[in-house]
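Take a look at the structures listed below.
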Structure I
Amino acid sequence: MARDSYSSEFISTSENETSRIAKDFADLLKIGDVVALKGELGSGKTFFVKKIAEELGFDGYVSSPTFTILNIYEASTYLYHFDFYRLKNVEEIEKIGFCDLLMEEGIFFIEWPEKAEGLLPEEYFEVRIDIVNATHRNLSIKKIAGNKEVKCQN
């Protein structure tokens, strides 16, 4: 995991500020890290992943994997971008091979991680993006440690 403990809160008033926050966060990430992205539809979860991917050397198109469930980007390492919005339960997430994919070398981003409860590793980052209004977002980034009910390990 990137650090033993981490917790930060930000208020972003523009896409440029959100980009800076994402790119600064990217500098903390290491191979094997899992990032759980929480926030309502349209809050900017995919935008946040896009800016991290750019910082890590990916120069292609980053899109929400809502219908494909998973997009993989090749940057300085592989970036696995999951979106569990359309999946109904943990069993469906297990059936797509999520636990096996966590064994791959890369960094893992999960939108709608609430649907994967019990499958996230013992340690991961949680990024929460809350909409304040059309231009403002509250962002909270913290490391979660001690998830003892783990079915998947990476």
Structure II
Amino acid sequence: MVSVIIIYCTVFTLVYTWALVWILERKEKEYGQGSISFTDAFMIGAFVVIFVYFSNIVVVMRWTRSAFIYDLALVTGLAAFGVYRETSYKARAGRGSRRLRAEARLMEGYIAKDPVNAAYFERLSEVREKLGEKDKALAAARRAAELDPIVKNTWRVKQLEEK
């Protein structure tokens, strides 16, 4: 019986910790907003493993009938944290998108005033690529390469054409 409890608590803890790390990693993978450092992830993971494992053993051994409710509360808390973080990531991504759109409009205004400045087209190409507007990014990069045919500009055109 004790070995079953230990196996159950170990599996539950590992799955729970994996889900928490997955939620934290989505910030970088899904939204490109920077990653959590290894040190921070290790500390969070270590704390969660220790807390969940030992608290789960105590609850299962002491209050066997309440163990399901306790684990359900842990999973509900994790789900609530996941929803909160996902909402936070989406809101931050939306703000970043608005900033990029404002910067694109600003670059277009600068280009209207100075249509032979390759640096404006280079930056406009970068902003359009971040916004996901690949065709507009490629057009701006081509114009930058026409105005200033340095290696950086021609290389950028090649990179965008390959994508």
Structure III
Amino acid sequence: MLRKLLVSLLLAGLTAITMSGCDADKLSKLRPGTTKSSEVRKLMGEPNLEWLEEDGTRTWEYPRTPEGIVNHMLVIGPDNVLREVRQVLTAENFARIKPGMNREQVRRLLGRPAHERYFSLRQERVWDWKTKVEAGMEWYFNVHFDEAGIVTRTSASSVPKG
């Protein structure tokens, strides 16, 4: 039983490392201003979600949660050329989350959460994003929503890894 658990944890860790390594390699090949959207899709695959703007700009979401600690947003201009690559799970973006925002605004800013939980006694839904893993602990940034899907507060938490 213990051996099976250790093998499982090792495989999960290797998968996370491999994915982050693959992402770094793929992202290094993207050139804002010259890479075409078709090349982005070929290299990165289908985005998890596409956000459309009135001017024809599209933002493609490439989340690496729940195992990873990054979510990438790739901005494609109306001319189908990559404009920008952003890692959105940053302290600056976490600080931009304010009470009164709705779920879509939060999702556009941070990408897909690692987890979503509902707490019936508090009548709140909490989304979280993993921010750091070290010393046997995982740290999360949490966004709390009321029943209407409006941000009421943010918090941070940690849990033992594994």
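As an exercise: helix-only ellipticity at 222 nm (-39500 (n - 2.57) for each DSSP H run of 4 or more, over all residues; to 500), calculated from one structure in I, II, III, equals -9500. Which structure is it? Structure III accounts for this read-out. One of I, II, III was used to compute percent of Cα pairs over 24 Å apart, and the result was 26. Which label is that? Answer by label: I. If volume of the Cα convex hull per residue in Å³, for residues 77-124 alone is calculated from each of I, II, III, which structure is the one that comes out at 46? Structure II accounts for this read-out.
Quick note: the coordinates plus some simple rules give every number you see, no bench work behind them. Just so we're clear, the structure is a prediction, and the values are computed from it rather than from any experiment.
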